[in-house]
Structures are given as C-alpha cells and as structure tokens.
Structure 1
Amino acid sequence: MTCLLAALGLTTACGQQNFENVDVQGFSELIGNPGVVLLDVRTASEYAEGHIAGAILIDQGQSDFMEKAKATLPTDKKIAVYCRSGRRSANAAGKLAAEGYQCVNLKGGIVAWKEAGKAVTTDTSAQTTKPLKKVYNEDINPLEQIDQALAKAKAEGKFVICQVGGNWCIWCLRFADFIANDTAISKVISENFEYIHVNYNPKKSGGEEKERQAAALMQRLDNCGRFGFPVFVVLDEKGRVIHIQDSSFLEEGQGYNQEKVLRFFKNWTPKAVKNS
C-alpha cells in the first residue's frame, strides 16, 4: 500500500517522493486555504519577473535554503511549493518533507500556471520577511505563568488571554508582532487583559518534566491545541476557560486582519462578557 501511495505522489516510506504533486487547478484551489503557505523557490530575479501573489521567496539553490525555511515556514501548515517547471520545487519539497513539513508541489511550475491563464504579479512586498522577535519563554513552567497572570488580572479587574504556541511557530510570532505594532489593538489589550505567551511544543517534549507540563497545560486549557497554533484561550478572573479562539479565522494573506482581531478582543473584554 505504501509503495502504491508513492506512485501516486503521496508520503511514503519506500524511498519514493514524500510529498504530493498537483496540477494547476488543484494548486489554485489549495493556496486559497488560510492553512496553506505559498513558497516560491526560484531565484530573486525570477521572482521579480513574475510570481504567484502572496508567495514567499526562499531560493532552493542557496546553501542556506533549509536554514531560512525553518526560520520562516510554520510547521503546522501545509507548504505549497513551486518553481519554473516543477523540478526545483520537487527537490525543495522533498527536503522540507524530510524535516516534517507537509508539502504540495505544483506540476509544471509557474510555466504551467501561466499557460493555464492564471495571474502572476511583480509586487515583491512578500519577497522577504523581517526577523521576528521570539516572545515565548521556553524555560518557565507554563502553569505557574498562568497562575501569576491570573493573580495580577484579578487584582486589576481584567481577564487573562493565553496566546499558546511557541517560537517554532512563525504564525505565533507574526501575531505577536502584529498586535505589538497596532496601537488600537494594543490599547484594547492593555486596558482589559493580562496577555501572556504560553509556550507549548507538540513535537519536542524537552524531557519528562517538560512533557508532564505540556500534558498538564493542555488539560488546564481544555485541549486548546486541537485548533492549531497560535490559539488564544480567554480565562475569566476565576481562571475558568470562557473562550478558545481559532486563529485561522483571524488571518488575512500571510498575516492578520485588524478588524477581525479587534472584534475578537472586544467581544471578550470583562465588560462585554459581564454585560451580555
């Protein structure tokens, strides 16, 4: 069965390709999903001449390809990869899949994409990503962190929001950067919440004690990890989980939508909840 799956272009353990190949139509439908990151693995000059809108550029021909990929790409989302003809992207997809990424390769590359009448853009705003600040403290006990936040929030008449994720999660860091640089969102948070970044890594236990803490954290926060990462857990002044927010509903392109994010925060302030 696994060898048959390999012949179909799916993940296998038979020495065959460990990613999926799709045609233009399938690729087009896939990249419209917020759970997918679009990756162009050509050169910068090729990218500038025309690329699929929203694509991040990481040149697979460079020696630091995997280093950049690991620093940029989230591990909890599917990676849609393309190049000019599909050969370089297949190579890149194989490397990424070997590191645990779920990859889909565009058969025929951007050549097939354009031949099918699909649009390309020369906007290079998404070409590079700025280094994002790592906001998760991986050394502290997350349960103690939550207890301390609750004590402070209770004294100030606020709720606690736990942004659960980790420095391994690019979307977690993007959200932290997004709210830190939006004055309207920052104001709502500072006036109503004790906001904390709670570290959780579903793939690396870090030893028995970290594994125990991770299991206890998921139990404490109603198994919030089932929604992916980052995930936001709202606790009232008594420490009860009153809402779990799936972050995918707040996304827009390769970032977040201000209106949706503000709506989430405003709907779960102490005043909004207690007056409802």
Structure 2
Amino acid sequence: MSGASEERSELAGAASDREAGIPPSSERDPELWERNASWWQDGFTDGADPEYEEQILPLAREYLAGAQRVLDVGTGEGQLARLAVKEGAALVVGVDPTRAQLRVARERSGGPCYARANADALPFPDAAFDAVVVCLVFEHIADHVPAIREIGRVLAPGGRFVFFLNHPLLQAPNSGWVIDHVLDEEYWRIGPYLIEDVALEELAPGVLLPFVHRPVSQYVNAMADAGLLIERMEEPAPPEGFLAKADEYRAAASIPRLLLLVARAVEPDR
C-alpha cells in the first residue's frame, strides 16, 4: 500500500470511529437538513446552479491548486471534494452531519472519502491537512468559534483555509433592492448588519432552513485567534448565469452575494 493510501485509510478510519458520537446539533433541527437534502442536491449541484458553476467552483479550483491533503467541511453531496480530486489532490475527505447528503456523495463517488461529523468536532489528528475548504456552511452554525478553532487545529502550518460565505454585510437580514416611487430612485438597502440574527428562512415552498447572520469581524477575529492569517479576500460580482435569471437580479449586478476569505495557518509560537 502506498503512503498516500495508508494515510487515506487512517484518516477515514479515525472519522468512522467518531461518527457514532455526534451529539445533536445545537444550531439546527437535524431533520430539517435530512428532509431538504434533495432540494439542495437538485438545485445547487451537478451543474444545476450558475453561481456554483461560474463562480464558486472556479474560485475553489484556483485557491486549492497544488493542495495534496484536502478537507471539505460541510461537504454536502461532495461537489467541492470531487473537484479537489480532479485537480490532483492525493487525499480528499469530506465531512457532513447529514446522512442524506453523505449517501448521495458516496453514490456520486469521484474519489473522496466521506465521514459524518460536525464542524466543531473534526475526527482527525492535528495538522492532518494542507488545505481546508468550507463553502456556505457557517451561515448555518450557531457558534462559529469552536468550528474555526478546529479548522486551525487540523491544518498543517502553512496550510490554506478557503472560506466561502454569503456576504455578511451586503446580504444582511432584510437587505434587498428598493424601488422608492416617492423619491423616484432605486437603491440597495442594507439590513441591521451589526446585530447577530438567527432565523428560519423559507427558501422554497416547504423548504425551511436556519440561517445565522453575524458581522465579518466575528469571523476574522475567530480566524486570528485560531492562527489563520487572511492573505486574500474576494467579493466577486454575481455571475452572468445568475443575473440572467431575472431582471431584478441584473439591477443588483454591482452588489456581491459572495465573500471569499483565503487564509494561511501560521506556525504556532514556541
């Protein structure tokens, strides 16, 4: 067995050993995610969503380039994990707490290992990975600090953290395009940005999922405390495929929906 294969087996085995110990999530009703997994899979994976196809996946490809041991936290059905394999990573592991997502991830295969785990209790040794990617996950985690601390722990010194978020400032609760007929002007209203907010949002008929809003500073400070030094920030305009969906989307073409933070794990002080 090659060294990479041995390491792959050891990490997958460690994850399997911990799976049964997952506690109920404090930030969500697990059944909501189990029931709505197919909605996500049908609408946002396997080429279905232009924001993933035209923006998120290309950015992930760019910033994961050269990584050999990749962890995808909140992998869902595994599309970012599969991308990392295609880009040449020798070891890719995806973790998610939702069984319905992991079942489809394993069916779609593509090379990664998968394990059931929460972001705040990653079943891996220290410094096990040279890249961690997290995509649109922390909006659903009530306490982000332990999860970011865990990411810092499992990243090797010099490793990359590729962190995708719905833009916390410009997509704050109650933000949106306003057409003021009295003043005869149009503008993007920003909701109460500094107030942390937890809400159950209906994303489609019958699809209710929890969303957590917190200001960017809470993420940045938690990353600093975990030894994750931000080296790059991206606020891309919405991609053309998304803007083409509706006229009102194109009216907000200058308002970024996505925030990407790219950090590097700093060597701990001796």
Structure 3
Amino acid sequence: MLVLSRKIGEEIAIGRKVVLETRTLTKTYGEGELRVEALRGVDLRVEKGELLAIMGPSGSGKSTLLHLLGGVSDPTSGHVSLEGVDLATLSDDQRTIIRRRRIGFIFQSFNLLPTLTAEENVSLSLELDGVSTVEARRQALASLELVGMAHRKMHLPSALSGGEQQRVAIARALVIEPAIVLADEPTGNLDSANGRQVTALLRRLISERQQKIIMVTHDQNVAAQADRLVCLRDGLVESDKGQVAVGAAGQQVLAEEGRR
C-alpha cells in the first residue's frame, strides 16, 4: 500500500536491493502508417550503489526510456516499478509526488532558474513540497557542500561556468535524498575538463553514498566510468554489460553512430 505522507517511499520496501525495475516495457507513438515503436519490450533492473549508463544510436529509444523511468510519461504496455511500487498503478498526483520526493533529475542544459541563486535553485523543490524556507536552505547548503559549490551559493546561474551550473543541478537532484537519479547527457554541454569533473563527482556519489544513478550518454569516456552499460537499438536492449566490457561496447556504439 502506498502511503502519501511527506515521507513517501520510506515506508516502501525498506532494504530492497533492486531499486528500479522494468518488465516488458513498450512505448508506441502514432497509429497506422505513422506508428512508431520507440520501445519494444525492455527489461531492466537497477540495484543499490550502481551507476548505469545507457547508450545507443539516435532513435534507439534512450530518451523515451528515461521518460518512462521517471514517470514523466506512461508506457503503452509493461511496468516500471520504483522501490516496489508500479508507477502505472498511481494517479497523476501520486506520480507527481513520487517524482518530487523519490527521483532526482539532471539535465544536459542544467535547467536552473535564471533569477534564483544557486542556493535558491536547490532549495526550491523542498519549499514547494512544504518544507520551511529556513530548513530548505539548510538542506540546500549541505547539498551544495557535497558538490563543492557552497562558496557560490549566492551566485546567479549567469555568474557560474557550465561545470559549476551542472554541479548546482546535481545538488538540486540530491537535496531530496532520492531513491534514484536520472541524468540525461549530464556532460553533453560541458568541455572535456568539466565533463571529467562532473563524471568523477557522480562516481564519488556512488562510492560514498551508495546513490543509484542512470545516465544517458554519447560519451564513451563517461560510459567507461559506469558499473554497467546498457546498449539500446531499435527499442530493444541489444547488450547489458558489466564494467569490464563497458569500454569496448561504448566504442562500438560510437563507431556505429559515426557511420550514420
């Protein structure tokens, strides 16, 4: 039974090793000749303390899968379970609460509000969820400290570099203490140096906090830091490899993408 209290998710399947799971997940757009099968039966399990990278050529279903995992859109068929709760069984309001309290999102373009300081951007989701401003700012500062950005808490996004903005965005994702973090090309708008710093930060969160992270990436160097690499093709899981094989699999995906 789902309890819609402020602590939603904490009552659910405490101690589960599998945090997120999909079963025969499909997503279809359009009808007739315009019908597109974006996902055609994806099975996936994500465990605690795991950095999972998703790669694949354009049109393979990466973004569609991320949207379904985050409860942003509904599958055509199949199931997405987060902490033992099937998202398809929830109302729109319940899914909104799940996203607000149990799922952290990191975007390629940062998506920071330009008129808010770094601290205000991080604390906003807590305040919208009923946390007092004082407590929300306290938690925001702790999250900024975690990513090495506490000294920039009063700066607007326009006064921050791309790497700094992404670290603030990571702090915003972490401040709710999410069950899982979904990252969509988190280094896509960064130069190589800042990309390495952000990747190292994500890797540290796995090691120190047992955070669960799923990221879509086209960068083989980023994927090489993952514990697992899932490669999609034509809406299906083509391969699901552990860390030892991540580098070679990522190189193959990039090589094939380059020939398109």
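Points worth noting:
- Highest-scoring label, criterion being FRET efficiency 1/(1 + (r/R0)^6) of positions 70 and 238 (r between Cβ atoms, R0 = 30 Å, to 0.05), among 1, 2, 3: 3
- Origin of the derived value 62, 29, 21 (Cα extents along the principal axes in Å, for residues 46-173 alone; candidates 1, 2, 3): 1
Taken together, the values in this text are just the output of simple stated rules run on the coordinates, not laboratory data. Model, not experiment: these values are computed from the prediction. Cβ atoms are built from the backbone, for glycine too; each structure is taken alone.
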